[in-house]
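As structure tokens, here come the structures.
Each value in this text was obtained by applying a stated rule to the coordinates, not by laboratory testing. These numbers come from a predicted model, not from an experiment. Cβ atoms are built from the backbone, for glycine too; each structure is taken alone.
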Structure I
Amino acid sequence: MGHHEKVVADNERETVVIQRRGLRFAAGLPAGTVLAPEHLVALRPATPGSVTPDYLDEVLGETLTQSVEFHDVVTREVFV
């Protein structure tokens with residue numbers, strides 16, 4: 001019965017970006033900060049290139065190579 005794999009249906013393609021969440025910074029942080037759960041929040045929309053919540057464990061413990069502002073989008077480019 002049904003499929004176990006989730007796929008975006010044709011009628012959802014235009015709204016998928018709005019529906020998904022992406023990680024953003026919960027506060028302004030200086031370069032050198034080691035990321036902890038309290039530094040991140042999952043918000044809509046998931047901006048293209050943003051790290052999504054399903055990769056949260058991969059970014060926790062990473063060190064920022066640059067300072068970030070409140071609600072900046074979390075991308076791989078800000079880590080060591």
Structure II
Amino acid sequence: MAEQAGLTQQYVSLIEAGLERQREGIAKAKAEGKYKGRKPTARARAAEVNALKADGVRPVEIARRLGIGRASVYRVLAA
């Protein structure tokens with residue numbers, strides 16, 4: 001049992017070290033302007049979503065026409 005606990009602690013230490021390296025890499029990339037994340041797609045098309053809804057188009061059809069997810073359409077409409 002003590003051996004297993006030792007191995008578990010070793011495994012946890014390896015994971016924590018990897019996560020720390022990942023955080024450092026992300027911080028470095030952000031400092032260099034290389035890490036920006038994903039561009040918002042649905043929010044950028046909020047005007048189109050609202051216009052289609054005003055024209056009486058159903059949310060499912062709005063999502064299909066604009067190539068965005070249904071949940072994204074509902075999120076824009078709720079805002």
Structure III
Amino acid sequence: MEVSVDTKSCKYCCCCKIVGAIVIIGALNWGLVGVADFNLVDYIFGNGSIASRVIYSVVGLSGLALLASHFMECTACRK
């Protein structure tokens with residue numbers, strides 16, 4: 001059985017790739033919090049620091065953008 005992949009349909013715009021990467025990184029951090037009780041963002045930038053809050057805000061906004069992408073089409077890449 002051979003599976004063919006249409007490479008043209010696998011291309012995303014730069015913004016979609018960045019949003020996806022940020023959401024994955026945020027999910028991995030929350031996985032570390034859940035499994036090992038270790039928050040990498042707080043470890044690197046300090047607990048409750050401005051940098052940590054900015055990073056959490058960016059991850060949250062990326063999550064909202066990813067959620068929205070399930071209901072509407074990206075105007076740049078049509079995905």
When FRET efficiency 1/(1 + (r/R0)^6) of positions 21 and 61 (r between Cβ atoms, R0 = 25 Å, to 0.05) is computed for each of I, II, III, the largest belongs to: III
Here Kirkwood radius over Cα pairs in Å has been calculated and equals 13.6, so which of I, II, III was it run on? I
Upon calculation of helix-only ellipticity at 222 nm (-39500 (n - 2.57) for each DSSP H run of 4 or more, over all residues; to 500) from the atomic coordinates, which of the structures I, II, III produces -1500? I
